[in-house]
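Following are the structures in question.
Only the coordinates and a few stated rules stand behind these numbers; no lab work does. Note that the structure is a prediction, hence the values are computed from the model and not measured. Cβ atoms are built from the backbone, for glycine too; each structure is taken alone.
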Structure I
Amino acid sequence: MAWDSSDADYHLTPRGWQTGSPPDDRVETWNRSMHQASGWSKEHVAWTCMWVAPDIPRPDRDALREKYRDFMGVSGRSGDRVTTLGEPL
C-alpha cells in the first residue's frame, strides 16, 4: 500500500491549467498521477495525455503547453521527485 498517492486531471486552456469540469475552451486534458511508497522514498509523478481538441493543430498545442510548461515540470529527477512526461496525443 502506498504511503501517499493522488490522481487528478488537468485541462490546458488559453489561460493556463485548470482542474474540475472540462472547460469549453480546453486544448488538452492530462492526468497527473503521484505515488510515494513511504515518507522517505522518492515521489514519482507521471503525466499522461488523455484528450486533445481535434480542431487544434499539434504545433499550436505544443506552443500553448510550452507557454505554461512550469506547471508540469520537466522529465527526470529533481531532488526527491521523479517526473515522467508522456507524449501528447
Structure II
Amino acid sequence: MSADKRSGQKPILYREMTVAHIRELKGADFVEIVFLESARFYKLSGKNPAYADALRLLREALAKKRVVKVGVVSLDSDIIEEIQEA
C-alpha cells in the first residue's frame, strides 16, 4: 500500500531485511515472517489490500535469498504494512 493510499495515517518506516522463513498457520488470517536481521516474528495480515503481492514478493525473496524493504508504522510494530523490492 503506497503512502498516497494511506493519507492521514502515520508514515511507513522501511527496513531492508532478508527473509529466513515464512510460516503459514492453518486457520489463521495472517502469515508469520521471520527475517535474519530480527528476532521478532512479523505478521502479514490477510486483510492487507496488498496481501497477495506482498506474499509473492516475500516467497520470491526467500527462494532467491534477496533482501526486501519491509514497511511498518513504527519501530515497535510487528505488523507488515508493505513489502517492496530492495
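Miscellaneous remarks
- Value 2.2, calculated as distance in nm of label points 7 Å out along Cα→Cβ at positions 15 and 63, assigned to which of I, II: I
- Origin of the derived value 13.8 (Kirkwood radius over Cα pairs in Å; candidates I, II): I
- Parent structure of the calculated result 33, given that relative contact order in percent (Cα under 8 Å, 6 or more apart) is the read-out and I, II the choices: II
- Distance in nm of label points 7 Å out along Cα→Cβ at positions 31 and 55 - structure with the largest value, from I, II: I
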